[in-house]
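Engineer: Have a look at these structures, which come just after this line.
Nothing in this text is a laboratory measurement; each read-out follows from the coordinates by a stated rule. This is a predicted model, so every value here is computed, not measured. Cβ atoms are built from the backbone, for glycine too; each structure is taken alone.
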Structure P
Amino acid sequence: MRKIRIAMLIPSSNSVVEPWCYELARSQTDTSIHFGRVEVLWIDDDPGSLSQFQDENILRGFDLLSHVKPSVIGWNGTSASWLGLDRDRLLAEEIYKRTGCQVVTASLSILEALKALKVTNIGFVTPYVGPIQKKIIANFRLEGFECVSERHFDLTDNFSFGEISEIEISCAVEEVTNEGAEAVVILCTNLAGAGIARIVEEKTGVPVLDSVVLTVWGAFKSIGKETSWLSEWAPAVSKLPKSMH
């Protein structure tokens, strides 16, 4: 049986993505996941922070990841949510040209899932500061989604995002669901939402879309791999397309 390799580029100070991707995919014995890193240390609205996401830095990371000959390659970061979702669309086109691999990103996977759920009024839970949160809300509004409730932890140090407890994240998600969101996005791949998404979703009946879970969903779906097994971590996945075929 041919081994399937999934390659992910992640921010350098992210401590959540790798352990959770391995945990999420542990039942997929024909698949291995491989990681590269690009320097990202802080997230705010100043030019220095935004420059961390320059294409040449990220593209070099994807070039190196392509050396393991993956079936699919992904950007497991949510920068396009505040830089503009077209950034990821263009990035995906360029990565495909350079590597010939199927390409997924966290932000585009989230967007696809929201469209599949046919919701309009959504909520966000993020670790970011107010100016970044406002950009995220504006960018998703351009895609047809209105943020009716949000919580942000007002942090800038990317490493610190991974130190936010599951209890804090869970409470924030519940608060957002109670304020009318039809679906809640835990937006940041360094926010440990994968372990609480199912619990909150079952408690509230509102779909909870975690960024890491959705990136894994997007990666497997893009290569025609069935994804219903992910509903163990997020019941909403059972309502999403299971493969591209």
Structure Q
Amino acid sequence: MDHESKSHAMLAGRHALVTGGGSGIGAAIALALAGEGARVTITGRRRAALEALSAAHPGLELHPLEMDVRDEESVTTAVSAAIAARGAIHICVANAGIAEGRPLAKTTFAEWRRILETNLDGAFLTIRACLEPMRAAGWGRVIAVSSIAGLKGLRNAPAYTASKHGLIGLVRALSEELIGSQITANALCPGYVDTAIVADNAARLAAATGKSEGEIRARMAAGNRHNRLLAPEEIAAAALWLCDSRAGSVNGQAIEIAGGQM
């Protein structure tokens, strides 16, 4: 994208922060936002993955920043550093999360807390840190990446399901606070997406059940109504749409992306 086209891009002059931005859905969203001219701070615990994504796309403004969403000090320090370097954050994408399943009776409290700390506490800390600077800027988009597990219960995944339900509740409550402003808050609820998380879970389940990874992936694909895994870029397209100025009346929504009604 040349200088003139960058200046006319939809998100020219906007600063976005994407957690879990080094891979999967987060990376796809970061690339989509940067492709429309945004300065994008990508955060995660693994700096190497962030730097690799940035290096692979030298024409885009992708700025790696280490941040652990489970740690309040890490979040506040990192967000402050991002704002100091690139200005107020206009777009906050709370994407960082983990997807693990275990029956309730076999879920330890430590496992429960680890999933909730990452998926729900991490989103709360990230959004809270970005919100006041966003208010001061006078325009903003808060986008939380939830899941179809935020809308229905997933068998043998009580902690994950609870964390994603909680994330939608957080977004809906925040949207009520934001009514009348130029800031919106929405949640994206994907089904099964073809990412490293799905690959890892397929390998783990294959080892536990004796089925092939292909069979496990097919079963996951069948969990989406159109019987295929989603591409991360499909989730990114929805996030990009929410950032359009013409989407300003979309607020407090949990948007299903799963090939049909769940």
Structure R
Amino acid sequence: MVFLPAADKPIAKSIALFTHGYTSHKGSLLTWPTRLAEEGMTSVIFDLPGHYLGTFSEVDSFESFKNDSTRLFESAWDFAKEKFCEHFPLYENYFGENDFEVVLGGHSLGALLAIKALELETFKQFKRSAICVGLGMPEESKTHLFQTPFYKSTLVIREQLVSPEISPEKIFPWIKEEKKNCSVSNQKIHMICGKDDLVVGEGGVQRLVEVLEAHGNHVSVDEPTKLPHHTPEAAAGHIKKYLKSQGLI
């Protein structure tokens, strides 16, 4: 879904592409593009494959999800550019200007994929950055929320919300390894995570920041007091604030 600003507003020299977290759907992020369109910025939200609350599509293999899911940001980019040019033909020149920027972002799993997508060939010609909501690295020595009896009891329901090929027992270990061994380098990444986010846990953001900074990434952090993991829609104001601080809206 693409969200275009009103023609009577200044049009931002930036486009944002967002996707959701595990077992969720693009509707959970609806406040993000709505808020940005009010500020003159075009943005797209899209569903990840294998998520039944979204497209109700299947995933043929876990390998294909791991290898190809980031490329949906490329599809979202093509869609955004097409719709933008249809509605604002006089602004096509924006894409070739040095201060134009592409923002890739998401919540939780979607945030991890956004970081990985920063290095896709499609985006290398542009200034680019990632906005990551609800993403961190739990402490190894402590029992994580995912390992508690209460959370494990919810997996019976959660696994029914996704294709069998991306079931919790497959995707959680992969997410953990992807964060631990993240090799994305020299990128601009902004982390937004509530201090009450029980999935990320205390200190989880900083541990991931250390991994990212070790590869030369420029990482900034916003940790509001209240932004629970299950309410990504509440991050809209924090995203707007960050983009304003960067001069993108």
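Engineer: Name the one structure among P, Q, R that distance in nm of label points 7 Å out along Cα→Cβ at positions 119 and 135 of 1.3 was derived from.
Structural biologist: For distance in nm of label points 7 Å out along Cα→Cβ at positions 119 and 135, the value 1.3 is produced by structure R.
Engineer: Okay, next question. Computing helix-only ellipticity at 222 nm (-39500 (n - 2.57) for each DSSP H run of 4 or more, over all residues; to 500) gives -14500 for which of P, Q, R?
Structural biologist: Q
Engineer: Match the computed value 14.3, 47 of Rg and Dmax of the Cα atoms in Å, for residues 87-174 alone to one of the structures P, Q, R, and report its label.
Structural biologist: Here the read-out was taken from Q.
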